[in-house]
Structure I
Amino acid sequence: MNLRRTPLSNVVRPTVLALLGIVLTCTVSAMSPNVVIVISDDQGYGDLGCTGNPIIKTPNIDLLASESSGLSDYHVAPTCSPTRCALLTGHWTNRTGVWHTIMGRSMLRENEVTVGQMFSDAGYETGMFGKWHLGDNFPYRPEDRGFTEVYRHGGGGIGQTPDVWDNAYFDGSYFHNGRIAAAKGFCTDVFFDKANAFISDCARQEKPFFAYISTNAPHKPLHCPPKYMDMYPEQSDGIAAFYGMITNIDDNVGQTRRLLEDLGIADDTIFIFTTDNGTASGAKIFNAGMRGGKGSPYEGGHRVPFFVHWPDGGLAQQHDINELTHAVDVVPTLLELTGVEKPDDVVFDGVSIASLLDPKQDVDWPKRFVITDSQRVRDPIKWRSSSVMSQKYRLVNRKELYDVSSDPGQRKNIAADHPEVVREMREFYEQWWAELKPTFSQTTEIYLGHPDHPVVSLTAHDWIQKAYPPWHQGSIREADRGTGKDEKLRHLGHWAVKVVRDGNYQISLRRWPVESGMAINASLPPGPNVPGATAAFRTTPGNTINATAAVLRIDDRDLDRQGVSDDDREIRFETKLAKGSHRLSPVFEINQGEIGAFYVVVTFLE
């Protein structure tokens, strides 16, 4: 596997870091500081009290900010999965195969090395809690990528298609090291509780740890314990729930920090709080003067908070850093701070910002460009929803130029006044695109027949097709085929799979997931709602599809067909599969034509 990443020549590494890196590595490698990263979902820069929001209640994160080095010009991708892959690998989002949140484009390529793997190889205990959103099957799961303790939901959110059936934000079931485990309570509380137990176990055993706590809140649907909604009585239900979810996260941040104090390890723990993209719900209330929100190429879509606290490393006072930084910088920075070695065959797209974080250093930071974009399509499109950034300027969608030093709200397009700046930024993007483009065709494929994962559960979330597939369980209940108006009678999606062993396979087609226990042609009543401002996905009635037959379709060929009776929960086919890449797209025949099998279980037969 080729893991080498050649950084663009325009990204200059500061020479001052070379000497600093030697000193830090020699100092901290013996200490092995712990690392806790908390990242929330769909919370923007302006959704915190410490960044100026006059309404939201976030006293614990505000306190953290007052005791931390904070990045005020830190950027991520404008959506979920893309940010996570950059944060965990130090590589440009589009390089890793993750430029969308669905359609098989949210799975982190198997040749990428995550920070979890790097820390695990260095002797750390590694835990992942909450939202992964980088693949639900081997070899893309967190337990395949270096995390030894995993407690997570499926897909990109609770109640999405890969998640445990009928999950909602309260009293759900989650994947604990690959097995379904029931839990009580609100999801954010559950994820922090599991992380805190992991931290406590590591502390008792005096083992260094890396804990990645990734909440699905405050992502929609907007569900929240009533006591937190009640804190915002003058707001709409939507804002009260959104802000309430954030205040709940804030309470959990405070509890985890107090736990670190009680365990006597707070001073030697690097504690980071950040978010994954711009605000999804709070822009109309307060957006820190920025334009746009989640999904936008403007600042409000990708400029987010980032605070790092580490007393033993000298990071325990408020230190605001306004240099341009990016999620790709996080992994190289953590390696430098902890002394964990970088794999020899990995070259990061980001740079270490360790010297910037140090309040005692006055760093002459070099000129650099970074890029963020929001593709959200099956295959990347050049210049789509993009922003090329320098310290002073933003080139948006190739033709709009803004001077954010004087126009932070990006209201005045000055491209005509600075053609030389536009030209230089376009040239950087062209070089960046040319370097990454050859990787776009490397489709992430779900492995079939691997000895470590002989039974594979596929869901419609990962259908590769032009239209959005049914990515949440409400769409599954509606029997949404994810097709356009002119594509009603044919299923045009497929799973990209990689058969790793020649042999016989059982392929089981289902309309409802295994854990539901429901027949293919069953209809379902609406499920119960949970507290909050919006309805849970499971409240949608489950429509029958009235399937008459099931068809095994592989590589665009119909290989077998069986009738469907009223009591059938699944239709099983056995077939020989040859080692290599295949397109798997089995369907149910219905009166109007055909519909893709929403759930398929593939088992290697000895």
Structure II
Amino acid sequence: MCGIVGAVSTRNIVPILLQGLQRLEYRGYDSCGVAVHTAGLAGNPAGELRRVRGVERVADLARQCEQEHLQGLTGIAHTRWATHGAPAVSNAHPHFSTGPRAAGAPEGERPGRVTLVHNGIIENHDELRAELQRRGYHFVSQTDTEVIVHLVDSLYDGDLLAAVQAATAQLRGSYSLAVLHRDEPQRLVGARQGSPLVLGLGTDGKEVFLASDAMALAGVTDQFIYLEEGDVADLQLGKHWITNRQGERVNRPVRTGQAMSGAAELGPYRHYMQKEIFEQPRAIADTLEGVHAVVPELFEAANNHAPGDGAYATFKKIRQVLILACGTSYYAGCVAKYWIESIAKLPCQVEIASEYRYRDSVPDPDTLVVTITQSGETADTLSALRHAQSLGMHHTLTVCNVATSAMVRECKLAYITRAGVEIGVASTKAFTTQLAGLFLLTLALAKSRGLLTDAQEAQHLKAMRHLPVALEAVLALEPQVITWAEQFAGKENALFLGRGLHYPVAQEGALKLKEITYIHAEAYAAGELKHGPLALVTSAMPVVTVAPNDALLEKLKSNMQEVRARGGVLYVLADADSRIEPAEGLHVIRMPEHYGQLSPILHVVPLQLLAYHTAVARGTDVDKPRNLAKSVTVE
């Protein structure tokens, strides 16, 4: 979602801040801005706070900065995804506080004393706003963020770190913050609670950076410190300090890592989503690299948890599985439910993370709680995990794409997928690599229960190693999918059908279509057609059907006949041996091969391509669909 970049340096930092924002554009935003402290520049030794904000793209912001000759040695920048208040310059970050205004004083523009950027949501902003208004603070935006900047100003007594610590103690909700004060040039204070924040250490030993995502600092530094929950960081030229939620100074490890700047290059592709769809064979191969046997060590996290928390001991204890996830990751979990119950013979529930923590449930301490998340920072899923832990369920495992994320740190076990950076908002390679990780987890659970023979293990691993080749063959179907997309481009509604293991694949296909084409799309278990959705079927509504040659194929064919009998037009993804032939009102794309239990990993790819090419034909912003964001770090 929103993006933060900040820096303390000996050079004009505006170009680096803007470059960082450009690297975070993939997260989704509707406004952006930069604020700097001008102290230390030629002819301006004392300095002041200056800012530039806009509701266009970062490229337009860069032009504004150039026109206004914005420069500074210390600065903060932000891309905003609207929560409180519409996209407007007045709601864009950075926000200023000019201090309280005496009763009857004119409302003219005054110099800013504090400036701040914020990711997250402050739940008690209304009561804080009312109190600050009583104390003379004037609000010019609709945001919860403006409450924080005035609160910091009201608590400032010569020490910005102390003011931020005191302010965050009064906040309820989630936040990552970057704060500057007019009276303390070349000092930047950051804080996080429920929203990610990372420090970057410059190679010259003096520059210090702050960002919501290490990718923002690609090419600037490869030395990162990941702040933990409740941390407050004090950044000054050539030095930094971190305090925990108790106010104690702490050391956090410095991690060396490339921020994957190459992922931002499109190469021969038209959009990042297309690039990422075609990266799936490599992403699956990377995710499975080094997997030669199904062993518990595959799921050992790099966290130093207490003895007895290992995967082998955990898998032997559990009696059921609870999967927590959102969006596309939720559909990956729904596929995994079929695998876990069929192969590992364990009861499995899949819960929408944003709903789970707000209902009464029946906890069982012998449950394996599995979270699925691309970023590892998804607020709803983190909150659901913590809720499960509060209920006494401490056997936790995450399938995640970011080894340094909060989710990996908070779970005892982890399987790290290797999809690489995913820039398109509509997830593709993250989904298929999640499925690969979840299938390995299924095999490990089955093996721990004595339900997987050596021969079966070898057969499954052989099939998994063949996935990259099989995916290449599916990607070769793109020209046929483009033909379908040309027919979909003029539609406004679509149905997706699947049965059993492929019902969640149909759900994921419908989600992709609505995300980036803005076509209303819904998915149903095909057997449910006769219980209501059949009333929607007309020749104007395409019906996409996922039809592998499995035990439910004949039942699915009957459901397809129900559609044809009512004048519906079918678009069927069929295995080569499924005996479904093209006809009037029946369009068929044949999959290269039937892939058994792993079939969802293959069948979802044409659905991704269908959404992508339909969006291209409709002229939508494929990589940045309206109203959506990439990394959802608010509830």
Structure III
Amino acid sequence: MRPWTRFAPGLIMAVGLAMTLYHLYTAWFGAPDALSFRAIHVAFALVLAYLIFPGKGGETDNPGVFQFALAILSVVAAGYLLWAQDYIDNRMIYVDDLVPEDWVLGSLMILLLLEATRRSVGLALPLTAALFLAYAVFGANADLAQLMEQMYLGTEGIFGIPVSVSATYVMLFILFGAMVERTGTGKLFMDFALALTGHTTGGPAKVACITSGLFGTVSGSAVANVMTTGAFTIPLMKRLGYRPAFAGAVEAVASTGGQIMPPIMGAAAFVMAEFLGVSYLTVAAYALIPAVMYFLAVFLAVHFEAKRTGMKGLPKADLPRLGTVLKEQGHLFLPLVVIVGALVAGYSAPFSALCGIASVLVAAGLRKSTRHYLTPRNIVEGLVSGARNTVSVALACGCAGIVIGVISLTGLGIEFTSLVLAASQNHLVLALVLTMVAGIILGMGMPTTPAYIVQVALLVPALVKLGIVLEAAHMFTFYFAILSAITPPVALAVYAANGLSNAGLWETGLTALKLGATGYIVPFMFVFGPSLLMIGEPLWIATTATTAILGVVCLSAGLAGYLLAPLPLWQRLPLLAAAIVLIKPGLYTDALGIAILVTVAGLNLVLKNRAATDTA
């Protein structure tokens, strides 16, 4: 037995608790200068990463001596920025020569960050960052001293905007999610969904939609959603009669959509707010209508599939009653109400998160049924869990900062914009398709946040140059950074769901594409009609949202092959065409789409009545 085995778990807990308390302190009293604050944030993440992740997959609370050594080196590399703060503040960037300590510790920081990210996130992101560094050195012939200053000694590289967002916003909201999980809110979400839809046609699959959406407002991670809610919903769907591939796809698509569902979206939403210079609440408003369309599409696809195959819901006697659930557990919704209320009242996102964290403890103490969660041990474990859950996001943001720094230093973004414009020959639709493909490829195997950041640097300038509204360009790339999680061949959410459903990877992946089809179409539509992002006159926004929702109904029915009764092919094709023209904003397209929908619905009703007569 290793001599440090006994104190290693305590050390990990101490570091995690220190990280959490430090960020709570700075959120309340204010942070030090930007470079120091971000360096401390990254240092905590590096130390925890090396203590927790052994490097061969999985997690451990029993690190080896090499892991301890790497953790100590991380403290040295980040601590130098605090120790030499006066020197860094007073030197002239790109003019004064670097001292040997800058070269050694800067190189060490880059290597430590890449390796820690590989251990915690996977190979895709650090490999991408390494390729960008190689491009800067060998492709763009960047000055090595300037590159080191960009990456290490300022706030334009590793310690750039992504890490700032991680340290300022994301850490607190992840901590909020961890504390919420510790007070039984996961059970509330599940019981609430079961009571609401468990008895309806295809009930368990609808439970997966609602639960994953609710849980996604807290976790913001597709894979975490799948592993948490899917452990219950996927076996339930299979037991009711859904194909394993369909059950896994429903959970993967619903869990992925949690990152676009307000009030609390994924970490990338906070980055977007920073890039756009708007409040987080404004970003949530942009996302609301598309998110409703996305989840409505999955919900309807589940309903139509159940109708088509004749599946029923669960017996009401076996389900919790909605009134009882709200009476006994409804108070646990209070923290979500507090956060949204604080944001609406105009308070900053960090302060709103602090209010939410405090309200978690208050809410749990309101009822005897949840008061047992308020033990010192459970609270400390929740605080440590928040720190551990932040590690992968913080390191991913650091790696994304490397990519952003290289793009800024070398002018690669301008070259990429020119390349997209030349390839599309200034045709907007073709440029959007190329951007979608590039976005999905860049996002494969990456967490949403760094995937979105890379796309903002490379793809958004080209879209804006083609005349797209800035907010729509950001939301377009944001969507495809998220949808890469369900897009084969590298679909992390599908992989996670497959581990629970035991279905074929490609079968589940293709089913997920079908269920998530709305998510691939809507971004094109809000590019041409920003009213779907709540930009414009209220009456036009309401009209656009209503017709777009009708379009989602057409799309889901056409893909599932069922509306009021099974749809033959000659009815499905017009319905799919109606979906496209309805989702696209415009009076003439809306009128045409509604006419097609009414006609197909009437014909389908005739088929239903005829089938009922034949049966009788």
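Values quoted throughout were computed directly from the atomic coordinates according to the rules given, and no laboratory measurement underlies them. The structure displayed is predicted, hence computed values, not measured ones. Cβ atoms are built from the backbone, for glycine too; each structure is taken alone.
Here are the numbers for this structure:
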{"quantity": "Distance in nm of label points 7 Å out along Cα→Cβ at positions 179 and 291 - highest-scoring structure of I, II, III", "calculated": "I"}
{"quantity": "Parent structure of the calculated result -24500, given that helix-only ellipticity at 222 nm (-39500 (n - 2.57) for each DSSP H run of 4 or more, over all residues; to 500) is the read-out and I, II, III the choices", "calculated": "III"}
